[in-house]
1. State the single structure among P, Q that was used to calculate mean count of other Cβ atoms within 10 Å over residues 41-48, giving 16.4.
2. If you work out relative contact order in percent (Cα under 8 Å, 6 or more apart) for P, Q, which one comes out largest?
3. Thinking only about FRET efficiency 1/(1 + (r/R0)^6) of positions 81 and 153 (r between Cβ atoms, R0 = 30 Å, to 0.05), which of P, Q has the largest value?
4. Here distance in nm of label points 7 Å out along Cα→Cβ at positions 17 and 73 has been calculated and equals 8.4, so which of P, Q was it run on?
5. One of P, Q was used to compute helix-only ellipticity at 222 nm (-39500 (n - 2.57) for each DSSP H run of 4 or more, over all residues; to 500), and the answer was -12500. Which one was it?
6. Of structures P, Q, which gives 46, 37, 29 when Cα extents along the principal axes in Å is computed from the coordinates?
7. Thinking only about FRET efficiency 1/(1 + (r/R0)^6) of positions 65 and 193 (r between Cβ atoms, R0 = 35 Å, to 0.05), which of P, Q has the largest value?
Structure P
Amino acid sequence: MKTLSHAQARRVYDRIGAKQDSQAFYEDVATDELVRHGAFDRARAVFELGCGTGRFAETLLATHLAADAVYRGTDLSPKMVELAQQRLEQFGARASVALSQGPIRTEETDASFDRFVSNYVLDLLSDEDIRAVVDESHRLLQPGGLLCVASLSHPTEPLSRFIIGVWSALFAINPRLVGGCRPIELSAFVDEARWRIRHRARVAPFGLPSEALVVERL
């Protein structure tokens, strides 16, 4: 299945901009699962791949992270980086956001974070790139650190099957019609020799199915 290139994804999300937050009505149900099971109150350093407008980061920093915890976010879209920087400015040196040029591997040092977050980003990527992200998260996380991810997923009930059927048909015509996202199975990319599943949930608010996954780096 052909996905958007990094350059195409950048153009799509530059155009979407702050409208991305309108997807909160279904995304928040899955990301709330990550917050409940990601033990963010014990985190000291959080990395987010694809921070978008910074809405999830703001929630973490304002409500769930300790006062001395730090956050580092990246995004492909200059517009999203601008919005996130403005949103997180209130947290000063605790939060920083940088523009990613596309390569999955970051410039961060090994084992420098205890949480790696990516919400509704992996479902934009090719299978090869998803595996690369999971590998990179393993490199960045300390042993015992948590990878916390959410994505569009496969349907499990009639309404979801109908919605995802229409969604998949639009994706086949042009991935940009659905923001480049497609349903995936997150757990299929987790190697049990390197990770331990701590929490997995399927949710489908308004019939839109998502998977939330929290796995521990071994």
Structure Q
Amino acid sequence: MDSKLRKAQGGFTLVEIAIVLVVIGLLLGAILKGQELIENSRVKNAVNEINGIRAAHNAYLDRFKRVAGDDGPLATLTARGGNWTGVTAAGNNNGSLAVTAAQTFTGAGEGAAFFQHLRAAGFITGNHTLAGVDALPRNAFGGLTGITNAAVLGYAQPTLLVCQGSVPGKAAAAIDTQIDDGRPDTGIVRSTQGANNTAPAAPATAYSEAQSYTVCSNL
């Protein structure tokens, strides 16, 4: 057989195979790093949302001397003018937000009013005219962000909580670690295991990356 033909039919050399493997390794590393950056960005977004709502809640108290969502009656709110004329939900102004655990992600009770009032006041972004479940923000993981005032997650008394639903286990642990103690059953950040915007109930005893959680922080 001609030597040129034998050379043309030869396979890859070890050097060429090594180069291909290195390139594949670099591509896989870049993909994994990109996924990690996206996950970290979502965790940061979730933490910022919790802190932002906490700040907005306290700013509302300072400005109006009332609890957002519990503020009312409606005529008092619309009389403030500006964005307030588009508000459709009001509370009974008894000084306590009326939202049960089951209503956390439904927009029922004074839950929708809470977000309408913060938006109308300019403390958080979003359409202040949205009502019901539509008034609840979407969190970084595609779930809902809601509010409740209930004795759940190990709290003996009703506690005002902002909750994010459908949070993957790895992200839930990261959120808890950044804000609190990294445990789902103690501290100011506590979590219930469950997907699809599960209402807060009993706290989980540990985080699992194979599960999803509702993560709540007190205000």
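Laboratory data are not the source of any read-out in this text; all were calculated from the coordinates shown. The shown structure was predicted, so the numbers you read here are calculated from the model rather than taken from an experiment. Cβ atoms are built from the backbone, for glycine too; each structure is taken alone.
1. Details: P: 19.0; Q: 16.4.
So the calculation was done on Q.
2. Values: P: 23; Q: 15.
With respect to relative contact order in percent (Cα under 8 Å, 6 or more apart), the highest-scoring structure among P, Q is P.
3. Working: P: 0.65; Q: 0.15.
Top value of FRET efficiency 1/(1 + (r/R0)^6) of positions 81 and 153 (r between Cβ atoms, R0 = 30 Å, to 0.05), among P, Q, belongs to structure P.
4. Details: P: 1.7; Q: 8.4.
Label of the source structure: Q.
5. Values: P: -10000; Q: -12500.
Derived from the structure labelled Q.
6. Numbers: P: 46, 37, 29; Q: 98, 41, 25.
Answer for the origin of the read-out: P.
7. Working: P: 0.70; Q: 0.35.
Evaluating FRET efficiency 1/(1 + (r/R0)^6) of positions 65 and 193 (r between Cβ atoms, R0 = 35 Å, to 0.05) on every structure, the highest lands on P.
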